[in-house]
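Multiple structures are listed underneath, in structure tokens.
Derivation of every value follows stated rules applied to the coordinates shown; laboratory data play no part. Predicted, not measured: the structure shown is a model, and the values here were computed from it. Cβ atoms are built from the backbone, for glycine too; each structure is taken alone.
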Structure I
Amino acid sequence: MARTKLITLDSLSLQEFQEDAELIPLMTPEDEDAMDKEEVPESLPILPLRNTVLFPGVVIPITAGRDKSIQLINETNRGNKIIGVVSQKEEVQEDPQLQDLNTVGTVARILRVLKMPDGNTTVVIQGQKRFEISQLTTTEPYLTATVNPVPEARPSADNEEFQAIIESIKEMALEIIKDSPNIPSEASFAIKNIESNSFLINFVSSNLNISVEDKQKLLEINDLKERALAILKHMNVELQRLNLRQDIQSKVESDINQQQREYFLQQQMKTIQEELGGNAHQVEIQELRDKAKTKDWQEEVAEHFEKEISKLERMNPQVAEYGIQRNYLDLILELPWNEISQDQFDLKRARKILDRDHYGLDDVKDRIVEYLAVLKLRQDMKSPILCLYGPPGVGKTSLGKSIAEALGREYVRMSLGGLRDEAEIRGHRKTYIGAMPGRIVQNIKKAGKSNPVFVLDEIDKLSVGSQGDPSSAMLEVLDPEQNMEFHDNFLELGYDLSKVLFIATCNSLSTIQPALRDRMEIIEVSGYTIEEKVEIAKQHLLPKQLEEHGLKSDHLKIGKRQLERIVEGYTRESGVRTLEKQIAKMVRYAAMKIAMEEKYETKVTEEIIIQVLGAPKLERDRYENHDVAGVVTGLAWTRVGGDILYIESALSKGKGQLTMTGNLGKVMKESATIALEYIKSNADLFGIDPVLFEKYNVHIHVPEGATPKDGPSAGITMLTSLVSLFTQRRVRRNLAMTGEITLRGKVLPVGGIKEKILAAKRARIKEIILCEENKRDIDEIKPRYLKGLTFHYVREMNEVLEVALLKNKVSKAKVL
């Protein structure tokens, strides 16, 4: 029997053997006949294999790591060296039982046992005959089973079809060995020298690149011819896979070669062009020039562009300045020079759009319609700079979108809150690293037209930083006489902003630079009355929230009375932001009920409002009638609208000191001091005993001490409170007042009258005392806001006290 070193189609098997491994015989027909005559023992120790299948006649190395397997090998190697080998169904099974094993296996003879350096045991075994497990007899210390031999049907030697299949297997195996980089070329020598047909089939089956499950199926085929045909199918698939991989590799190598070839050609072309005096980016320059021909710009801009693009032509594309210059030219080309959108002069349509989106705000709507009317007649007019001034949540910012739609213009918005760098307005010089144009020019580019509606949000919140004063930079933007040539540091060209309709918004005028405020047309957007809030909630807020939460109008219905209840009990503002949040909470309640498929009342009642929103939180802001002398209701202005406040005074034995509490500002403290001094100097006029000023201390308190308060408008309120205290005359019910006082007892006008009137209506106040000069402010307020109010106009404090104080005195017990 010829002897040669084992050569397999599995490269991993080759690595398992050391260079000094024993030579393993290849099967001959005589060896095969001798093996067939050997009897299969009735009981065999069973060695489970994780990741391979042993075929008859094939020699393979097995690494044993499990304790049971090592014990089985050691004991059998000392005996007859015959074991049964079967493959596991699941590779991860550590302690396989009968149900975890394939029933058909191979009788194997142990040829050699090697102790490896890593502690594992490697055993070289050779398959003998196939068997089928009949019954598992023991599981400890290793598996043993009774087995039955499985005969194998072999075609006769003169079967031409079978011989043709064998030849095909050899040819295909040699081709696979030739094309596969993982199989050593020596394997072809083994294939050529195999004389036994059955051993060839088993040898190839053992080394096919297929799964353990597929190899087990081959082992279980009893007919050798059928097994040979199944092997041919697997080999054909493997050959096709190898051919496909070769095609892919060839294509990838071809693509890489093509890319390298193109790169070298480009470098050569670049070198040739440079030798001839040309530039590689000439095509790019020409594209910029072609794009410039489509622009409708002034001759000055065209000359500047040509100068800058000529500079780009002379630059080396590798230098950093090239990218800056290219970005600069792109900005010039992308800006909408003289590209304007046509205004729509349908004034009735514009008014409908404004009325649709915003309830009230008649002054603003009238001003926009006036602007459209003049523009329609003149066809050319410098856009005015409008500034919408008012508390938060009254619709100042959203009004810009409605104006843009009414005019048919593009809409852009720029938030100025916290802006402290002048370069954000004017841009950086393009010589700086990371230079960019200012946000004015950037937004104009974004709009795509040179006449958009441009909303400058929160202009009162511009800050002054170390990089300059942005509010001063805004002077050129918002001056109709200067913005025809607005200069951006990055652009280095004058850009016409006169066609832009700028709309600024602010909450306070006091923080706006006077020069900047002078350039804008101030339009006051005051707070809403309760009735207006109810209408806004009904027409806008409720439908909006229903849509945002995926509900329909019939899923939740809130009546006017219930909306009024929400406004009065859960909001304290001039705008409607808090009101929208409360309505959103009601809508979420309905959405939750629908999602949980629970029944609920679609028509909201006051009980449901309390259930969802909780108990009313702002009932305390209503007017409270006081039967105690020294308590007076005043009216105040805040950034969130008007409000009412109470002035309380009390006497205590002392030496005539005046103390004030309630987080009062300097101006408010001065008003209290003026009021007390005026009373002391006119004590006889009020019927007050001057001795009281020396024996009693006066304490003035303004409740809600956590809220800062300042301003002169509480002057007459403080004086009325002190006179009421000293004379023990109570103040008239449902009465409030506002006004500044002088040391001579004169009453001066104050601001924020509309907001204060709205606060008085919310508090259910019936009578209001104002300076006579404030009558002009009342005349500007629409009559529907004044319904239910009585106004007393005064010039001096005597008139205030005459209206405010009752004739009868309260009992001494109530005061002290």
Structure II
Amino acid sequence: MEQHLPPPGAVPFVAFDQGNSSPKFARLTLNNIPSSNDALATTGLPLGLILQPLASLQEGEQPIPVLDFGDVGPPRCRRCRAYINPFMTFRSGGNKFVCNMCTFPNDVTPEYFAPTDPSGVRVDRMQRPELTLGTVEFMVPKEYWAKEPVGIRWLFLVDVSAEAFNKGFLDGFCEGIMSALYGVSGTPDDANGDQSVVPKGGLPPGSKVGIVTFDKEIHFYNLSSGLDQAQMMVMPDIEDPFVPLSEGLFVDPEESKAVITSLLTQLPNMFAHVKNPEPALLPTLNAALSALTATGGKIVCSLAALPTWGPGRLFLRDKQEMHNTDAEKKLFTTEHPGWRKTATKMVEAGVGVDFFMAAPSGGYLDIATIGHVSSTTGGETFYYPNFHSPRDTLKLSKEIKHTVTRETGYQALMKVRCSNGLQISAYHGNYTQHTFGADLEFGVIDADKAIGVMFSYDGKLDPKLDAHFQSALLYTTASGERRVRCSNIVASVSEGPMEGMKFVDQDAVINIIAKEATARMSERSLKDIRGALTEKTVDILAGYRKNFSGSHPPGQLVLPENLKEFSMYILGLVKSRAFKGGREPTDRRVHDMRMIRSMGASELSLYLYPRIIGIHNLHEQDGFANENGHLRMPRTIRASFSQIEEGGAYIVDNGQICLIWMHAQVSPNLLQDLFGEGHTNLKQLDAFASTLPVLETHLNAQVRNILQYLETTRGSKALTIQLARQGLDGAEYEFARLLYEDRNNEAQSYVDWLVHVHRHIQLELAGQRKKEDSGDGGSSVASTLAGLRNPLWG
């Protein structure tokens, strides 16, 4: 509980919960909060909280305790409805508990009573996880149920149109479902004996699965375990589809294993000769929704072509002449009434969708419209812009497995509460909220999803008291229990902002600013947003320079101790696919924008600045365990071509893709050690390899161990390799784009960017000094800057 800063987002750590929630679940931008709005304004920093309520734990961390208070439910404050937590105090000998949010004294019920010791602490405190731990789960009684909780229903919607079959996407998707359910897969991992990469599949007890295929028609399957093989029922009426099965649509995956595996193995052949070119996606989603309305659940849907058939058909909206104009922002959202209506109904029914979308080269899928359904329901979109079966099937398979096996809840509501003196001013993330102040609603929520919460002052905080925050997520677990997961976080309060600057969480600040920027994409031009991000950087650094760094020479650029990488991350954001200048397909922009909106701290940190590891100069011990049993990782290098050595080979990982970049003059010995006998020059390598072969060489073992470690520290995207050979592969363009410290994509190099930011800081400070000296409206420079000030961040 002592004041400290959480570790950086991309660094693995083990958290011990002492009453304050682990940073994996909750991160405040400031762990010491100024007592007034004016004091906060001098820093330029946002006051916000990043919540990732179902974040996965690391080995060595205590599982979240599940507490059952029976039919009365967990103790709550009568006034503000906050849940019991370690910061509530007991008085009157244990007969009353005082709420840490609103200070209201509540009566303790007889069932929950325990006497207090002379210091006012309950004698049973150490036996009560809800009084000692920052994150706990409460079982809840029936009044918290929207409908009878059951094990989660997974419904796989499989696109069997011509495009899906031709590009091998149908094959890959079926293989991915089998891998997720049963841990079986025909992926290259099995072929080379590297079993460690694909863990066993399997669902929690009580969950059930169903399979539906679609092209111009919708096909339902009876998967009952008593059948020799699945029975198909075709629904040709897509204007008003209904579910033709009452039994056999959802089955226990273990009981019906033979029927399911047989169907998934045969599906590609069954549709090899049908080849309807146009999928009817919206009617299929509506049919899936009616199948899940009674219970809620999760849809996992593949798509390989623009759905141009039936109700809700889409057309090409992405016209080149709209790019870099004011009209472009219309492409980032959808006004399509059918798709919006379906998304709303899904949230009401406790249903969410994950899409797996494969576009043909340069193809358009209108992710703004289709992905609206997943972003509104709390789901996710996995996008394969140039899906090529030999290279991408393993990645697809691993990502389906991750989607199905990660911790997932459905029918979820979330409420965030804070201390008196503060109020919530905005939320950012993938959810539905009907009116501001209402609970956030999710059809589904999973371990990788994070929400940003912004706070403003509605009074003054008392520096003698701490500021408290609590998030409560009411959801149904995959195994069918209705629970509330509570995360509590506390911050000290100080009169001025000076103390606060020592406890800034850089990752949380970046995350809040990035989410805020994505929320503006439908309102502002990209150029305005990039300008606003620059000005936000100037604001924060100028505020620090003016108020907190008096001892430095006036012409020096001073970066706050805990915001050393802040300007680099903001430049990474400006250069990201969501916001960068230059040409970028709308689908990719929208996909990355929604991804940023739901990313937690570790995934965003990697996305904005990749890890680059040289593999041509590894030390003998790198990639193996040290004396403490921890993997010894090599040093990473900075993301600039000036750091790249001639003849070098590098792993480049941004948490979304992992490249192995090789210089044209790379050593033949290195290639043989890494890829095996007979591979002595770059042209002999398989351009579409997605894994390394398992060899007996030291280098091969080192690199495989490093990749396996990198796989454990990322978000929802699987790690498979993609070769980027200098002068040979298209992936080289991606490598160049990820060198964020260099000049690229119409954006400055890091050095030029710092010079630009520094010049604006000096102008701002000079303007302020002149204004103070003259006592009037200030200099023309200052008023020019004030005119530039973009009101993105109020």
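Summary of values
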| quantity | calculated |
| --- | --- |
| Value 28.1, calculated as Kirkwood radius over Cα pairs in Å, assigned to which of I, II | II |
| Highest-scoring label, criterion being Kirkwood radius over Cα pairs in Å, for residues 285-412 alone, among I, II | I |
| Of the structures I, II, the one that 0.75 was derived from, the read-out being FRET efficiency 1/(1 + (r/R0)^6) of positions 45 and 373 (r between Cβ atoms, R0 = 41 Å, to 0.05) | II |
| Winner on mean count of other Cβ atoms within 10 Å over residues 173-180 once structures I, II are ranked, highest first | II |
| Entry that produces 1.00 once FRET efficiency 1/(1 + (r/R0)^6) of positions 397 and 525 (r between Cβ atoms, R0 = 41 Å, to 0.05) is calculated, selected from I, II | I |
| Among I, II, structure where helix-only ellipticity at 222 nm (-39500 (n - 2.57) for each DSSP H run of 4 or more, over all residues; to 500) as derived comes to -9000 | II |
| If FRET efficiency 1/(1 + (r/R0)^6) of positions 501 and 717 (r between Cβ atoms, R0 = 41 Å, to 0.05) is computed and equals 0.75, the structure in I, II | II |
| If relative contact order in percent (Cα under 8 Å, 6 or more apart) is computed and equals 15, the structure in I, II | II |
| Top of I, II by distance in nm of label points 7 Å out along Cα→Cβ at positions 453 and 693, largest first | I |
